[in-house]
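Dropping the structures in below, format is structure tokens.
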Structure P
């Protein structure tokens with residue numbers, strides 16, 4: 001078996017052993033075409049909840065021909081089905097040329113990742129501030145558009161409202177983390193800590209952000225229908241406020257954040 005360290009994952013020893021076997025299989029079948037395997041997101045940051053979180057996995061290939069994808073398919077399929085692994089499959093060349101179109105995603109991945117195999121693909125990656133600011137504004141306005149549609153089209157039940165908040169809060173937090181980095185701050189690794197930090201830095205409502213965090217963690221069972229409905233609309237206002245902040249952030253310092 002290969003020397004893969006998975007002790008950072010808060011799972012049982014038996015599960016960790018099975019997971020390691022599948023990663024070993026993936027590396028073996030990938031062979032010379034596999035450049036890197038990288039875990040990113042909550043599984044790498046310490047905010048991983050086995051009951052709720054996926055294991056985000058970056059798979060970097062040298063080429064993506066049919067034979068290569070077919071070779072790694074069995075191991076990846078097993079990882080997806082058995083351990084909720086969510087793979088992002090790319091080639092090294094594609095990754096290098098995509099920092100301008102996925103700057104927020106790649107900044108987050110660069111800050112929260114663990115290399116399981118191969119070279120660290122983020123060491124030489126340059127992420128420009130101008131691309132970050134534009135993407136932050138775009139992401140926030142896109143979330144606002146989707147939230148408005150969801151508020152109208154989805155059933156106004158407590159379960160539907162909670163699911164909506166849980167679905168939109170993670171990408172919102174990713175953008176806030178990026179905006180804090182652009183402002184010269186070190187984002188908190190804790191979910192509630194990060195939201196409080198963003199509230200202070202960008203003049204966002206603290207109470208609403210704390211309530212959104214409680215809902216996302218399933219800790220808002222005491223909220224009634226009206227309170228959840230009001231919180232859902234408050235979420236939209238918070239996102240719109242953050243988008244307005246992103247719109248006026250300076251782009252002059254066009255270097256790495």
Structure Q
């Protein structure tokens with residue numbers, strides 16, 4: 001399968017409207033990091049609703065400063081600048097989770113992949129990682145905002161995957177036997193941004209985390225699993241039981257329930 005070039009004009013026609021969440025969509029051939037570049041624009045006065053997409057990231061970043069990269073033309077690397085209306089910044093901890101939900105919804109809708117979410121920021125099919133989310137708060141001249149970065153492997157082949165636990169949309173579509181499906185990054189990007197706009201709009205209008213918490217919980221494959229949480233030099237193991245009202249992961253340990261707002265999660269195998 002081969003993804004078409006990203007069509008900036010088509011994205012603008014589909015997504016940029018007077019009543020839309022997105023007011024500017026820029027597609028560049030190469031960037032160091034779309035998150036870093038869009039954050040710099042935000043500090044210089046860029047308003048929320050800007051979208052930056054690149055065909056290749058030379059310095060893409062994941063959580064904990066990890067490198068995220070893919071060969072040119074094989075993936076989606078984009079960042080969006082948001083400031084959710086009516087949602088206090090203290091509750092913006094939900095943003096990376098809701099972005100993951102938007103990506104999962106888009107993949108299920110557009111290419112029928114059963115994409116689930118590994119708390120807090122990975123998109124999976126089974127135990128294989130398709131992509132990830134990186135949210136970064138940025139101070140702007142008009143107040144705080146958040147840059148949401150989305151990285152998604154689209155047409156990488158098995159020999160191009162960065163690690164054995166990774167996968168791509170093309171590989172997973174092939175597993176399903178959908179050989180006639182044409183993968184277009186422009187279409188996937190459109191679907192993701194439409195889904196993200198809908199989720200953020202519903203969240204802002206209701207002013208409640210309850211509905212999004214239910215939706216995220218239904219899609220989160222971490223829940224009910226035995227997991228290991230690594231945070232700095234500390235490690236905790238237990239059963240991932242729930243997502244609390246702040247988007248934190250609640251883990252039942254021998255010492256009792258513990259809440260985590262961040263951490264590297266490993267899904268552990270259950271032994272009999």
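We did not get these values from a lab; they are worked out from the coordinates using the rules stated. Note that the coordinates shown come from a computational prediction; the quantities given were computed from them, not determined experimentally. Cβ atoms are built from the backbone, for glycine too; each structure is taken alone.
Work out the source of 17.1 here, i.e. which of P, Q gives that when mean count of other Cβ atoms within 10 Å over residues 85-92 is computed. Please list the in-between numbers first.
On the way: P: 17.1; Q: 12.9.
Structure of origin is P.
For helix-only ellipticity at 222 nm (-39500 (n - 2.57) for each DSSP H run of 4 or more, over all residues; to 500), the calculated result is -8500, so let me know which of P, Q that is. Walk me through the numbers on the way to the answer.
Values: P: -19000; Q: -8500.
The structure behind it is Q.
The value 19.6, 57 for Rg and Dmax of the Cα atoms in Å was derived from one model only; which of P, Q is it?
This value belongs to structure P.
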